[in-house]
1. Out of I, II, which has the highest value for mean projected area of the Cα convex hull in nm², for residues 7-54 alone?
2. Could you tell me which structure in I, II was used to calculate distance in nm of label points 7 Å out along Cα→Cβ at positions 47 and 135 as 4.3?
3. From which structure (I, II) was relative contact order in percent (Cα under 8 Å, 6 or more apart) calculated, if the value obtained is 31?
4. Starting from the value 42, 22, 17: which structure in I, II was Cα extents along the principal axes in Å, for residues 63-126 alone calculated from?
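None of the figures in this text is laboratory data; all of them are computed from the coordinates on show. As the structure is a prediction and not an experimental result, all values here were calculated from the model. Cβ atoms are built from the backbone, for glycine too; each structure is taken alone.
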Structure I
Amino acid sequence: MRLEAGTNAPDFEAITLTGHRIQLDQLRGRLVWLSFYRYAACPLCCYRVHELLSVWEETFASLDIVSLTVWQSPEAKLNEVLERYQPPFELISDPGLQIYEAYGIEKGITKVFGKEVFQGVAGAFKAGIPVARPWDGPATRRPADFLIAPDGTIDVAFYGENVGQMIPFDDVLSWAQPHLRGAV
């Protein structure tokens, strides 16, 4: 079941690929951008990481946002993403899909395709990201993003309508800026 804005973000505990213990409730007082990706070999997800890294320093590095990404791949496969991109945000492996289930992350064959899918595959190809590799977990899993306020409530619950649709970066900035100016 989808979560809605205004509800408390479900707590979870995980060890990131860099070895940090994360418990969501212990991040109270901070802005949290929680993203659910598909799998380590997903060209759409890897292209999203590529895109995010291309704007990270200029757009997000100076903001006090904790960015967590959850993947359905096991650690061994997700390490490929960590090694290739060395992202400045945390990666969490959830092959048992417990965190996915807590957040109502959907899968389904309907609405699999959309303009974001075609744009993402084209972008991945152009960026040299392999577009045809075996997947880990449901291939029809749709991404989702949650923007969580310092009090632990979900301000924005963004569920992708297809396997390539993720929250626009401008939406994340629009959400974060009032919080960072103290205009909560």
Structure II
Amino acid sequence: MKFSKYNEFDRLEIEALFTRTFSDSEGEPEGKLIGHLVHKLMNGSKTDDIFGFIAAEQGQIVGCIFFTRLSFGSPIKAFMLSPVAIETDHQGKGIGQKLINIGIKRLRELGVEFIFTYGDPNYYSKVGFEHVAQEVAEAPFKLAHPEGWLGQSLDGGSLELPLGQACCVEAFNDPQYW
């Protein structure tokens, strides 16, 4: 398995991976929705607002994650991990966790202070995420599942300080994703 940063030449393959993976797990409408989100993320985000990492096996991309910038009313450096896709027949092998840890390491090297995600607490707690109260760091939109708003400090700082409401990159600026 080879792990690396994504590049623009991989965009079509990455979009297809997300569409296929989310269609398999959540149904075709969700697959199309997330595929479109990934298209917007890769084509509409500023270079320093997005980081993507891929896992490839025998030249085929089997996993991908993205981190995009979050901004708050205070001058902190924060990113959001989302979305994550691992090819259905490669799930359960630790690929997602490996990609997440690679991304966290890179963001820490860049001085990012906090990362957040919106997802399954049981899965993301395995890579250091814990629940974040809306009073501490409010998600960009009202959450359908507030228990899924998770975060971690990358610099040893506290997630107890009120950060205010997060603002996300344009691709996520839609309540249907929240």
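1. On the way: I: 4.6; II: 3.2.
Checked I, II; max of mean projected area of the Cα convex hull in nm², for residues 7-54 alone sits with I.
2. Numbers: I: 1.5; II: 4.3.
The read-out was computed on structure II.
3. Details: I: 31; II: 20.
The correct label is I.
4. Label of the source structure: II.
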